[in-house]
Structure I
Amino acid sequence: MQCPIARGLEHVGEWWSILILRDAFRGLSRFDEFSESLGIAPNMLTRRLNALVEAGMLERRRYNERPPRDAYVLTPRGTDFRPVLLAMLAFGNRHFPPDDRSVRIVNTETGDSVDPLLLDPATGRRVDGPGYKIVTSMWQHAVA
């Protein structure tokens, strides 16, 4: 696949994978922690963790030899997924707000709620606004 969106989805686009990464950002790292948080079948959790390790999003770190137990820790590649999760959180809050509890991004200094923005570091302008588009030689449609 040539499209970077499709290639990214190939590795993290599955429902459980994204929720595992969400929980890893919350500090969970052990199989039983993921299992309890997600209510996922053990065989499915094993497959998803293995796929995330293979994709380089998580790495295994042995924390017990007998019985053998591994923690699953975010790699630099996995850490790079955080802005995607934050954007998904903002999108979900805006268009599909939760009924019973609020999940927000807050400024830890002020306690104020914030929405994530993608900015051009050279200009400080939002890249989802006028003056920016996605252009490739294979994908001729510009997204503005």
Structure II
Amino acid sequence: MIRHVILRVMAKMLIPLILLFALYVQFHGDYGPGGGFQAGVIFGAGIILFALIFGLEPAKAAFPPRVLEVLVAVGLMIYGGTGIAAIVKGGNFLGYGALSHDPVHGQHLGILLVELGVGITVASVMSTIFFHFGGRGRKDV
């Protein structure tokens, strides 16, 4: 692998900011543009950038594929569990108003949980797909 010093230094500076911006988009999605899908894409892009700059094996060491596969399931369970919890509390599937004593609080809690589940799932799926296709056809991986 060719060592591109400028790319590596810039990536070390930018990747933490990209991941931090993804968290901002994730948790600001209740109040403005953004949310789980957008945050998941940004977070996944940060992981993919790390893999492109530093190599596939260091990326797999930093973000183990098995952990990413578990996070896919965790994100789906958060999403589905929020809907099931609303049903158990007497509402409709993903009827967030039933999640709290006050329907407005239930709306905020439900949206936060669903967007969190979507964000985790999207970031994990993007990274998993990249890792699966990233090493195809290479003899050294």
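Taken together, the values in this text are just the output of simple stated rules run on the coordinates, not laboratory data. All of these numbers come straight from a predicted model, not from anything done at the bench. Cβ atoms are built from the backbone, for glycine too; each structure is taken alone.
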Matching task: 15 is the computed value of relative contact order in percent (Cα under 8 Å, 6 or more apart). Pick the structure from I, II. I
Of the structures labelled I, II, one was used to calculate semi-axes √(5λ) of the Cα gyration tensor in Å, giving 36, 17, 8. Name it. II
From I, II, which structure was helix-only ellipticity at 222 nm (-39500 (n - 2.57) for each DSSP H run of 4 or more, over all residues; to 500) = -26000 calculated on? II
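Comparing I, II, where is mean count of other Cβ atoms within 10 Å over residues 38-45 highest? Each step should come with its number before you reach the end.
Values: I: 12.9; II: 21.9.
Going through I, II one by one, mean count of other Cβ atoms within 10 Å over residues 38-45 is largest in II.
By the measure FRET efficiency 1/(1 + (r/R0)^6) of positions 70 and 126 (r between Cβ atoms, R0 = 30 Å, to 0.05), tell me the structure among I, II with the highest figure.
Values: I: 0.15; II: 1.00.
Result for FRET efficiency 1/(1 + (r/R0)^6) of positions 70 and 126 (r between Cβ atoms, R0 = 30 Å, to 0.05) over I, II: largest is II.
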